[in-house]
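Participant: Alright, structures below, take your time with them.
What follows is calculated from the coordinates using simple rules that are stated; it is not laboratory data. Predicted, not measured: the structure shown is a model, and the values here were computed from it.
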Structure 1
Amino acid sequence: MNNNDVEFALRVLKKKVQKAGMIREIRRRQYYEKPSERRRRKKREGIKNSRKREMASIL
């Protein structure tokens, strides 16, 4: 196994972990989130995603 193969594998793993949102999920779960805060966050994320889709369709 070359050092280059290890670096490539690590780079691929980092991309997959980032794309899956695992780091964000781990950071979010470090502290307790009240149900009302969870609903507020989900609503905010939904609005953000809908605006993002809307802007993508405009372009």
Structure 2
Amino acid sequence: MIKELDLLQDRITSVSTTLQRLRAENKKLRASLLSAEEKNRQLQSRIDQASERLENLLHTKA
């Protein structure tokens, strides 16, 4: 019985350690995702501005 309880305690400790590691990794991934989304918004804005300038040039020369 003691052996089984020790094994259960080891499993619980292992799961707890894994959970903490995954939470930390998840936090980093969320921050990375937010950063990537912001960069994407900035790049999309630049593309929109360039498209507008190009469209204006085409209309001006037409």
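Participant: Computing Rg and Dmax of the Cα atoms in Å gives 26.5, 88 for which of 1, 2?
Facilitator: 2
Participant: helix-only ellipticity at 222 nm (-39500 (n - 2.57) for each DSSP H run of 4 or more, over all residues; to 500) computed as -36500: which structure among 1, 2?
Facilitator: 2
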